[in-house]
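Structures are listed in the sections that come next.
Every number in this text was worked out from the coordinates using simple rules, so none of it is lab data. None of these values were measured; they are calculated from a predicted model. Cβ atoms are built from the backbone, for glycine too; each structure is taken alone.
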Structure P
Amino acid sequence: MIYTVTFNPSVDYVVRLKEFEMGALNRSSDTAKYTGGKGINVSRILNELGVETTALGFVGGFTGDFIESTLSKSGIKNDFLRVEGDTRINVKLKTDEETEINGAGPIITDDDLAKLEDQLKSLNESDHVVFAGSVPSNHKDVYEFLSSLLHERNIGFSIDTEGQKLVSTLKYHPYLIKPNDVELEEIVGCKLSTQEERINACRELLAQGASNVLLTLGSGGALFVNTDTVYHMPSPPGTLKNSVGAGDSTVAGFIGKKGSGLEAQLRYAVASGSATAFNDDLAKRADIERLVGKIELQSIEEVK
């Protein structure tokens, strides 16, 4: 079973209008509500790919009810912990430019965190955990702590977060990390202008303990680096509609095809991320499958 952990889920309220005028009454042309949060996005794409998944994390209030009921109706197992306060609402304003207003989530107490720890302690070595997204301000070291807990129990995990929150987990050997270009530059502390510089920066993270690094490059596709192989995967042709959730979809495509061979994992990773980028919401399975055969794997280097 693949478990995802989302500390700060959201209800994403998408508002579309032809143009936005500051300080005036604006009327939307269309609105939609989606379950949000990076780990939840991973579970949604895994479910589309027919991979069994359970979404973990913290929800509260009427917005938390919406998330639980929406995922359950979609056939996605979830075992969220209820907390005081309401799960946040994020407003995604889509006009000629995309503007986001992200709400603040509820407080996660030490007791709440202890319940999540108990959930993870109940897993076994055949399970895999995906940590994704931000963490509560009062628990900044929580990914490091939970990664050590899983490592002690020989339970594999992957992580998609930024900065020190990511670096602190590397000594526990995550199966996959997925920084983007900006996040990688922040970690290594310098501008990365060439492919060689990006590859070397990824290798720094491998040296610290990561098993696989999948670097997303936006319209430039993705770069994959491990101790054996380096691949570049250009983005397939398409029109960008939605940048939200594309990275999470990439993670899901790679993890969901674990055991099918590296080339299949990479094709599904880039196809999943691209399919989401080309849709208003997260990709559907048919969207992903249409792109899989169009993903080109350019082998840059094989280390013997």
Structure Q
Amino acid sequence: MRTFVAAADAGQFQEAAAALAITQQGVSKRVAALEQDLSVRLFTRSARGVQLTVDGQAFLPHARELLRVADRADASVRPGRRALRIDVHSRRTAPAVLLQDFHRAHPELPLDVVTLDVDGKGAIAAVEAGAVDATFHAVTVRRLPAAIRTARVLDERHELLVGPRHPLADAEAVTPAQLAAHRIWMPGMAPGSEWADYYVELAAAFGLTIDVVGPVFGNEALLAELADSASLSTLVGEHSRYLWPDSWDLRRIPVRDPAPVYPMSLIWRADNPHPALGKLRRHLRSRRATTPDIEVWLPKVSGTY
């Protein structure tokens, strides 16, 4: 299979042989054996090299996937040979900042940061299946799979993000009660998701109006709308990273008395032997910020937050 993919990529058996450190005759024999096993022709041969047939083109993506599965299977018992693969919901949010801090502290450890674009249940399933080594999410399910372990590593407080003409733009801090009179715009949040459930509970607790209606054009478009508006606002995590032109003059204002907190946990498999996973857990434990002497609000949608 590797020989077939190498030949397809190179377009010549000779170059594939060099890449695989075998003879050109060895490449020909392996491809011929595969063609015989599949009962199809995978390549047409010519003096200029080889070209995939229609069957070869159909087979190639499946061959690549088989090799990826084989590599993952090999890596699963050789964890020291691969990067630690960690899922974050967004590279702008606090978990990504924590991972960057970990990478600075341990630059010798290979790290692969991915975004699976799934909610907590989907991320836990990915950890259980071995697709990633760990993920960051609020733990909102009551019963976790037996192999899954969690540790709360971050209590992310909120900030209000507004443009310079917003009525709260010059406030040093705002309370949830003050926000009740203002529209909080968070378009595209899927109903029933981990994040939507959190904000539904937050809105109910303080009488907030959280508007999720509207097309999603990306963070930059949202920031531009806020900069031009005298009424729109949104909520962002205290450690989330956003950039905008100075001329927009957006303001990040802490929410206090009480400070709403989104509790995030590191989620991993108990039997994952990757040596870097233990180092990550110790790093996060040592960096866990203690909550200042301020009143906080935590969600109660599920007893397992």
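If mean count of other Cβ atoms within 10 Å over residues 105-112 is computed to be 12.5, which of P, Q is the source?
Source structure for this number: Q.
Give the label, chosen from P, Q, of the structure having the highest value of FRET efficiency 1/(1 + (r/R0)^6) of positions 9 and 129 (r between Cβ atoms, R0 = 25 Å, to 0.05).
Sorting by FRET efficiency 1/(1 + (r/R0)^6) of positions 9 and 129 (r between Cβ atoms, R0 = 25 Å, to 0.05) in descending order puts P first.
Output the label of whichever structure in P, Q has the greatest value of Kirkwood radius over Cα pairs in Å.
Going through P, Q one by one, Kirkwood radius over Cα pairs in Å is largest in Q.
Given structures P, Q, which gives the highest value for FRET efficiency 1/(1 + (r/R0)^6) of positions 193 and 281 (r between Cβ atoms, R0 = 41 Å, to 0.05)?
Q
Supply the structure label, taken from P, Q, corresponding to relative contact order in percent (Cα under 8 Å, 6 or more apart) with the calculated value 22.
Q
Computing distance in nm of label points 7 Å out along Cα→Cβ at positions 17 and 265 gives 5.7 for which of P, Q?
Q
Of the structures P, Q, report the one carrying the highest value of Rg/Rh (Cα atoms, Kirkwood Rh), for residues 97-152 alone.
Once Rg/Rh (Cα atoms, Kirkwood Rh), for residues 97-152 alone is tallied for P, Q, the winner is P.
Between P, Q, which one scores greatest on FRET efficiency 1/(1 + (r/R0)^6) of positions 121 and 209 (r between Cβ atoms, R0 = 25 Å, to 0.05)?
Answer by largest value of FRET efficiency 1/(1 + (r/R0)^6) of positions 121 and 209 (r between Cβ atoms, R0 = 25 Å, to 0.05): P.
One of P, Q was used to calculate FRET efficiency 1/(1 + (r/R0)^6) of positions 217 and 273 (r between Cβ atoms, R0 = 25 Å, to 0.05), giving 1.00; which?
Going label by label, the one that fits is P.
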